[in-house]
Every structure is written in structure tokens, then in C-alpha cells.
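Novice: I've put the structures underneath this note.
Here, each number is a calculation from the coordinates, and none is a lab measurement. Fair warning: this is a prediction, and the values are worked out from it, not measured in the lab. Cβ atoms are built from the backbone, for glycine too; each structure is taken alone.
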Structure 1
Amino acid sequence: GSAAPMETLRKMKETMCDNVYNCLGLTEVSGLITYTEKGASLETLNLTVGKVAPDFEMKLVDEKRQEVPDGVVGEIAYRGTSVIKEYFKLPEQTAAAFDDEGWFYSGDLGFIDEDGNLRMVGRSKEMYITNGENIYPPEVEDAIMRYPGVMLCAVVGVPHEIAGHVGRAYIVPLPGHQIDPEKLKEFLKEYLATYKIPREYVFRDMLPMTLLGKIEKKLLRQEIEEELKQKGQA
């Protein structure tokens, strides 16, 4: 669900092939479910995962599973011949993710943009609320990755007694780079509303990764839980 970095996309087009595609695949749909059109611009590749593939249906819904209009963030649901029917021997998870009409509710959040492309904004369980405003970590991470000297980053919500949650950015700088949090905050104002800019910054040599090369945010959240327990706030 994270955006493909612009610089990476640019290098791929220059050195590999001009026809680069950005796709979304899910285990539950047995492969790809959306993809960008041939010749898509760098901006489209960076910001979207394209349109739903043939033989599939897609809709975005609110918390009551009612469809939302284009431009409004909702949970992404899919239906098609290769979508699985259930999770093996997991009836509770199956009941939560599938309905009687064959729709699979992915837990991913996104919206349909003005060109009809799907833009991912994150997982519903990763979203946090600051002073009543929904914050979607991938949007914040994409902005941070634009800052010179950032190699990796992950944003998670940290409980806050007044705001509810505030953002904490875990950042791995490129070798030989030092990042000033105050300068980074100022930079982020160009891309994010003030309430979306993380309040806390943690710099690391590396972040925990899954076998597939994704940042393991679950371990970061566990780290925060332990930190709060030690402070007597959990």
C-alpha cells in the first residue's frame, strides 16, 4: 500500500523499460486485482495502482458497508471468480471479511481519483486519529521519502492524552546523511496539512523488515506498547 518512490520509477523508465506498470495484488484474489494503463505518467504510477482488472468488481464502502462516492476514502472490497470463499478453518475471520454476495472486504483504504484510478491510503488498522482528524500513514511516509537523505521511513500512531494519537516517524537516513527534525517538519509543510506532520521522530540504522522486504510495523507498535508500559501509561 505504500507509494512507489518517484526516483525509483524514473530510473526504471530510463534504464529498463518505458512501459512501467504499478499493480496491486492480494493473496485473497489469487493474483493481481488492479493495474495502471500502458504509458501511465510518473505521477500516476507514484500515486495510484490503476483500475480494476477485467472479470473483477471493486467498490469502496464506509463503516456500514455502504458505497461511497469517488474522491471519498473508503474500505476497498472486491468480487470475482478467483476471489477466495473463506479462510481455511477460520470462521470468525471469514465472517468479518466476506459477505453473502461474494464481496471480500480487504481492510485496505483508498479512494477513486478524478481519472478513475485507485489511490491507496493505508490499512484501516493503521489509521490513527489526531484531534478528530484521520491520519493515513502512507500519505505521510510518501512525503517524508521526498526529503533528501531519507532511505526508509515508517509512521505509526502513538497514544496521546490530549490529541488521542500523534504521529511518530521512524527514519533510516542514507549513509553519510544527518537529518534535522525541525528542517524536515518545515519541508513537510509543502506536502501535508499541519495536523498530519508527525510530532515525534526516531532515527535508526535499520527498521524491522518482513521476509518480503516490507517494514514490520507490528514490531514498532509493540515497541511503543512496551515503552508506554514502562512509563505506566499502557
Structure 2
Amino acid sequence: MWPVWPRGPCNRGERWGNGMPRREFGEKPRRQWAPDARALNVVGDRWLMVIVRDLAAGPLRLDELRRWLPGVSAGALEARLAKMADEDLLVRRRFRSLPPRVDLELTERGRSLLPVIGEIARWELRTHWSRPREDEWVDVAACFRLAPFLSEPGAVHDGELALTIRDGEHEEHYAFVRSRGRAKVEHREAPGAATRMSGTQDDWVHALSPDGGANGLRIEGEPAAATAFLGLFATS
């Protein structure tokens, strides 16, 4: 049935007896009253779910988040963070320090979106995942931060997996940690990891692409653990 709105002149803010708001003649609502429509009004922004993903491991400094999201201007990022705070998805904690410090942390409502991120990513992996497109900037670490939400119970054994991105003399270190059935990725070295995987950005792109392989990566320790990690990004 098509939605029917009251006819004739009316004032904003007034309500009909059934609780529906009056609307001016010809005025159409911008939002639909349905659970999925209301949810998408909150999470439908292309950067919001990425921010949720990047805050999954715990409190994160605003400066660090900015470094992870170079594709978002400072103003656009601030607008999204303000919206997320208004929607009870995150909290901001300000510290009196020099330079000023702001920490961001997901609320319980924000963390409840993490399984949704995993399902969205699995849908892309199953249907259309490919090597980077011309209009995409590559951030291999973003795939690392996604990995915990692709991990099914038993897919990766408990323990630490050291992940390193090499760029000339510079190395970026991450630790994929799985304990008691839960996984997370931390931005740090993992000296006690039983398995270590390292490579350049191109090596990792090749390994994480559907037609790639791990032959470009340096793997130390248990090959099965490395295979299980890359298997999280399998397209079938």
C-alpha cells in the first residue's frame, strides 16, 4: 500500500490523533519509518563502518585514527565522529595535556556492529572481491584490522601471529591475537609469536587477492597458521 499523507494546510509540530506528525501540503518525509531504513540512516555512510572497524581493538587516539584514514578530510571525519557520538556508537575522552589528546572508544551499541562488518566483508569476498581498482587507495593494514571479524571459531588456533609490512628500511608491525575463541589485531610487534609473516605492500596485495598466493611473503614458523590467516580472505 502506498503511504498516504494528510491533505490540506497544517502546521509542523502538530500531530494527528493517531500520533502521526502533520506535514505541510506536498511535503514528503526524507526518511522512511522501517527498522532497516532507520539503521541505514545511521550506518549507511561509507566511512562510519570503517571507523567502527578501526576502533574494534579498544580505545584509540584521534591522531592515530586520522593517520589510518587519509582519504577522509579532518572536517568530514569530525562530522562523522560527532554523528557517531550522537547515535551512542562511541565516546570521546579528552585529556588535558600538551599536545591535546582525544581518545575514542566504541560503546556497547557500537561494538554490536562488529559482526555486521564481518558479514558485509564476507558478502564482498564471495561476490566481487578483486585486486585493487584504479579508484582505490591501498591500505593492507585495513585488511589486517578486518581479519578478526572474518575469523570463525576454530579457523585460526589460539596464539599470536606477527604481521609485518615492509617499505624499504621501514617496517609496520601488527599482531593478530586469538584467545578463547576471540580475535583482535593490535598495532605492535609480536616478539613471542610462533608464526611470522612479512612482505612488501605488493606482496600482501598479491597474497590477499583472490588469484594470488603467499609465494611473495616471508613465512617463519608454522605454515599452517599462515595458510589459515590468508584463508580468512578466501573468496569461496
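Novice: For which of 1, 2 does helix-only ellipticity at 222 nm (-39500 (n - 2.57) for each DSSP H run of 4 or more, over all residues; to 500), calculated from the coordinates, equal -6500? Provide the component values of the computation, followed by the final result.
Specialist: Numbers: 1: -6500; 2: -9000.
Computed on structure 1.
Novice: Next question. For volume of the Cα convex hull per residue in Å³, for residues 73-200 alone, which of the structures 1, 2 scores highest? Intermediate values should be presented prior to the final figure.
Specialist: On the way: 1: 172; 2: 185.
Once volume of the Cα convex hull per residue in Å³, for residues 73-200 alone is tallied for 1, 2, the winner is 2.
Novice: Using the calculated result 14.4 for mean count of other Cβ atoms within 10 Å over residues 97-104, pick out the matching structure from 1, 2.
Specialist: Details: 1: 14.4; 2: 11.4.
It traces back to 1.
Novice: To test your reading of the models, identify which of 1, 2 gives 74, 49, 39 for Cα extents along the principal axes in Å when calculated.
Specialist: The structure behind it is 2.
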